[in-house]
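Below are structures written as C-alpha cells.
Nothing in this text is a laboratory measurement; each read-out follows from the coordinates by a stated rule. All figures in this text were calculated on a predicted structure; none of them were measured in a lab. Cβ atoms are built from the backbone, for glycine too; each structure is taken alone.
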Structure I
Amino acid sequence: MKTFDLAISYTWEYDIEFISLTEKLFQKDGMTTYIIWKHNLTETALLLKEKKIHFKSYLDRASDEDSEFNVISKILKRRKSYLINPLSKIKKSTDKAFMHKKLLRKKFTLPYTVILPPYSKSHPLSLNEKEMSKLGSPYIIKPSTLSGGGQGVNKNARTFLDIQYERMQSPLENYLVQEKIYPLYFDNKRAWFRVLWAFGKPIQVWWNDQTHLYKIVTKEHFEKYDLQRLIQISTQIARITNLDYFSCEIAIAKKHKFYLIDYVNDQCDLRLQSKHVDGVPDSIVIDFVNQMKKRIQKL
C-alpha cells in the first residue's frame with residue numbers, strides 16, 4: 001500500500017495555483033501529495049477501498065460544492081486519517097445564526113443583529129420599531145449558511161420589502177439583519193481586516209470590503225494602529241470552533257472598537273495576488289501552506 005502525506009480534493013479551477021504551490025513546498029521537504037478531482041474521484045475511492053493507497057491527511061476543498069466527494073472523507077475517517085476541518089466541525093461553525101448567539105454569550109463585540117426564521121416557516125416579519133431603530137439605515141441582510149464571495153448578501157437594505165425579497169431567495173434559510181459598521185480610516189486605508197487562522201497561527205491582512213483588495217499588515221502597522229486585538233479575537237474563535245483553518249473579518253470603528261463582522265469562513269479564497277489583483281498576497285499563502293506542512297509533519 002502506498003501512503004501519501006497529504007491528499008487535496010478540489011472543484012474550483014482557481015484552486016489549482018494554490019494546490020501547485022502546496023505540492024511544490026511539500027515535495028521540497030520530501031513529503032508526498034495526491035490530488036483528487038472529478039476525473040479521478042471514482043478511481044481514487046476504489047484504490048482507497050482496496051487499501052492500495054492511504055492518505056495520512058486530507059484537505060477537502062470539494063465536497064461543499066459536490067457531494068460525490070464525501071465518499072473520500074467517509075473512507076478516511078474509518079482509516080483514522082487526519083481530516084483537516086472535517087464536516088462535523090464545520091457545520092455549526094459556519095452557521096452565522098448559531099455562531100452569533102454563541103459569540104454574544106462569549107462577549108464578542110458584534111454588529112447589532114436580528115435573526116429571522118426561514119421564510120418557509122414564518123412569512124410575516126417580527127421586527128419592531130425599536131429593533132429597526134437600532135439597525136439604522138441602510139443595514140445588512142445575509143443568509144445564515146449560504147456563503148462564498150458575498151453570495152446572497154444585501155449591503156444596502158432599507159425597507160421591509162428588501163428583507164422579504166432576500167428571505168424569499170432562500171426560503172429555508174435563517175437570515176441575519178445587521179447594523180452596518182462604518183470603519184475608521186488609518187492613513188487613507190479602511191480599518192477593515194481579514195485574519196487567516198492557519199493551523200495555530202493568526203495571520204492579519206488589510207482587506208478592503210469595498211474593493212476586495214488585500215495589503216500586507218506590516219510590523220509598523222501592527223504597532224502604530226494597536227492591532228493586538230486582531231490576534232486575540234481570532235484566537236478566541238479558534239478555541240471555540242476547534243478548526244484547523246478559517247478566516248474572519250474584523251473592522252475597527254469609532255473609539256477604536258473592534259467589531260467581528262464575518263465570523264467563520266472555512267473555505268478561504270487562496271488565489272495568489274501575483275496572478276489575481278484581488279488575490280491573497282503570495283507570502284501569506286506560502287505562510288499558510290508552511291503552517292499546514294508543520295502540522296502534518298507532527299502527525
Structure II
Amino acid sequence: MGFLNSVKEIVFLGPGGSYSEMAKDFFCKNFNLNVMETPFKTITQVIEYVDKNEDILGVIPVENSIEGAVREAIDCLIKTKNTDLQYIAEYVMPIRHCLLSKCNDINSVSGLISHPQAIAQCLGFIHNRLPKNIDIVKATSTAKAAVLLDEYALTYSAIGSAKTAELYNLNILEKNINDDPTNQTRFILIGKYKTHCTGNDKTSLAFSTENKPGMLLEALKVFQNYNINLCYIDSRPSKIVFGEYTFLVDFDGHVSDEIISKAIEELKTKTSYFRIVGSYEKLS
C-alpha cells in the first residue's frame with residue numbers, strides 16, 4: 001500500500017454498480033487497499049466528506065472525453081477548506097453504455113432514466129432507436145437510474161454498464177450505445193496524502209491573476225519559458241467577483257521535478273490565487 005498505508009475508508013459516487021464504483025475497484029486493486037467502502041449520493045458529498053475527515057480517500061469523475069469537465073467536481077474540489085486535499089492518482093476508463101430494462105423488448109421501451117452526461121453521450125442512439133416522444137428522467141448517477149426503475153413502469157429503461165445490469169438483475173437490451181466508441185471518463189483518487197514521483201505523473205494547478213491586460217499571458221508564458229507543455233486548460237468563474245475566473249491547467253511531470261518546481265515558484269509571483277490541485281500518477 002506504500003504511502004496510503006493509513007487509509008481507513010474509501011468513498012465514491014454510488015450507488016453500487018456505478019462507473020465510479022468500477023473506478024474505485026481499480027484504485028483499490030492497484031494500491032492494494034482493503035478498507036471500508038462507502039457510496040455517496042453526489043460528487044459534492046464525496047469531496048466534502050474527504051475534506052472533513054482524516055485517512056479517507058474518495059473517487060470522483062472529473063472529465064469525459066465527449067462532454068468535457070465535470071463542473072461539480074472541479075468547482076467543489078478547488079474550493080475545499082483543506083488545501084492538503086489533492087489528486088492522488090488518475091485512471092481513464094473506457095465507457096461502454098448499455099440500454100437496461102426489466103422488460104426484454106427494446107420496441108416496448110417508453111421511458112429512459114439516466115445521468116445527464118450519459119444521456120448526452122447517447123443522443124444518437126436515443127434519437128434513432130427509441131420513440132420520439134420518450135419520457136426522459138434525469139438521475140444523479142447511472143447506477144441510481146437502475147434503482148429508480150423500481151418506481152416506474154416495466155417499459156422504462158436506464159443507461160448503465162453491464163455491471164449495473166448484473167447487480168440489479170436487469171436485461172441488456174442493447175450494448176455499446178454511446179455515440180462515440182472511444183468514449184472515456186477520467187476518474188481521480190483524492191485524499192490528503194503526499195505523493196511521490198513515479199516517472200509517469202501529471203500535475204494539476206488552479207490559479208487566478210489580476211484582472212488586468214496581459215496578466216494571464218504573463219502567467220502562461222512561464223510554462224513556455226520552462227518548456228512545459230500544457231495538456232489541458234480550462235477556466236471557471238471565481239464565484240467571488242463577476243467576470244473574474246480561476247484557470248485550471250494540467251501538464252506532465254511531478255512537483256518534485258526540479259524544472260517544474262522552479263516554474264511553479266515563478267508562476268506564484270504572477271498570480272493572485274494559486275493552488276496545487278495534485279501531482280499524481282497516471283494509471284492504466
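One of I, II was used to calculate Rg/Rh (Cα atoms, Kirkwood Rh), giving 0.99; which? Structure of origin is I. Quick check on the output: 51, 29, 22 is Cα extents along the principal axes in Å, for residues 29-124 alone, derived from one of I, II. Which one produced it? Only one of I, II returns 51, 29, 22 for Cα extents along the principal axes in Å, for residues 29-124 alone, namely II.
Given a value of 1.1 for distance in nm of label points 7 Å out along Cα→Cβ at positions 109 and 165, point me to the structure among I, II it was derived from. Structure II accounts for this read-out. Quick one: relative contact order in percent (Cα under 8 Å, 6 or more apart) came out at 17 when computed from one of I, II, so which one is it? Corresponding structure: I. When helix-only ellipticity at 222 nm (-39500 (n - 2.57) for each DSSP H run of 4 or more, over all residues; to 500) is calculated, the result is -7500; to which of the structures I, II does this value belong? The structure behind it is II.
Calculated for structures I, II, mean count of other Cβ atoms within 10 Å over residues 45-52 is largest in II. Once mean count of other Cβ atoms within 10 Å over residues 85-92 is evaluated on every structure in I, II, the highest one turns out to be II.
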